[in-house]
Every structure is written in C-alpha cells, then in structure tokens.
Structure P
Amino acid sequence: MSNTPHELAAEFPEYISRMHELCSSDSHFEKMYDAYHVANRAVHAAETNVKPTSDTHLTELRKERMHLKDQIYAYLLDAKVEKRA
C-alpha cells in the first residue's frame, strides 16, 4: 500500500501547462480535475489513517480515482490532437 498522493502533476508532468489551460477554458475538464483531487485526497486520508475507512470503501475510492485519471488522460490526449490541428 502506498502513502504517496497521486497528484496529477506527478502523474502527467508533460501535461502540466495543458491542464492549467484546460482548467481555465473548459468547465468539463475543470470538473473532472476537481473531482480527481477530491477522490485523491480521500484515498490518501484513508491510506494514512487520517480518516480510516473499510477496505471495501477504500477500494471504491481507488476505483473512482483511477476512472477519473483515465478520463483526464483521454481528454488530454484529445486536446493535444485538437491543438495540433
């Protein structure tokens, strides 16, 4: 079990500036970005026993975080292609 928070800047360092641009210009991306950080903080709090939870709930939180991360990455890839065009 990892106690390291999975911040998006660490997960996708090559997209840091693009994430900031999208947060400013795309409300859908901003909502996903914010939801990821809420889920990520909840996972980290549970993993470090700041806010203990059941294993089942922790697994659900991790799944939610992973799903959001996948959506964000797909969005970043689409935005990269659109930016080139």
Structure Q
Amino acid sequence: MFKQIKKFINSFIEGFKQQSTSAIELELHEMENAFALICFASLMGMPSPPSYVGMALLPYLEYEIQLMIFKSSRLDDKLAEFFALGDI
C-alpha cells in the first residue's frame, strides 16, 4: 500500500519536473528570439543599439545567426515550417 502511494507521489513529482523544465526551455527560446531581435533590429527598420554594443554581443549571437541563415534558406517551404513547429 505504501509502495503504491510512494510510486504515485514520485510519478507526480517527475511529471511536475518535466512540465516545469519544458516551460523554462520555451521561455529561454523566446528570450533568445527577443535578444536577437534587439541586436538585429536595423534589419527591420527599428532603431538598433550602438555598433560597439552589437559587436560586443556578436560572439553570443552565433546560434541565432546560424538559425536565421537556416530559416532563410527554406523560406519557400511552408510545409517544412509547419512540421518543424511540431518537431516532426
């Protein structure tokens, strides 16, 4: 009886951990997108930070630059974008 209760509580805690981790990863992804948007705002006509700030942040933007290049190479393939959203 106690083993079943302990197993239930442990599975509940594991599910809570997984859900919390997923939420944090999603928030990190959105913050990375906002960071890249701030640094590359001039590409969309928005005011951008001074050039020395952009150059200082450039090493931290390697992943975002690679992602932008990858996404721009398949702009015409909307079906691939749709399946990429679902991690299929």
task: State the single structure among P, Q that was used to calculate log10 I(q)/I(0) by the Debye sum over Cα atoms at q = 0.12 Å⁻¹, giving -0.60.
output: Q
- prompt: Given a computed value of 1.00 for FRET efficiency 1/(1 + (r/R0)^6) of positions 5 and 45 (r between Cβ atoms, R0 = 25 Å, to 0.05), which structure among P, Q does it belong to?
  reply: P
- prompt: Which structure, out of P, Q, was distance in nm of label points 7 Å out along Cα→Cβ at positions 53 and 69 calculated from, if the result is 2.6?
  reply: Q
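Since every read-out is calculated from the coordinates, none of them should be taken as a lab result. This one's a predicted model, so the numbers in the text were calculated from it and none came from an experiment. Cβ atoms are built from the backbone, for glycine too; each structure is taken alone.
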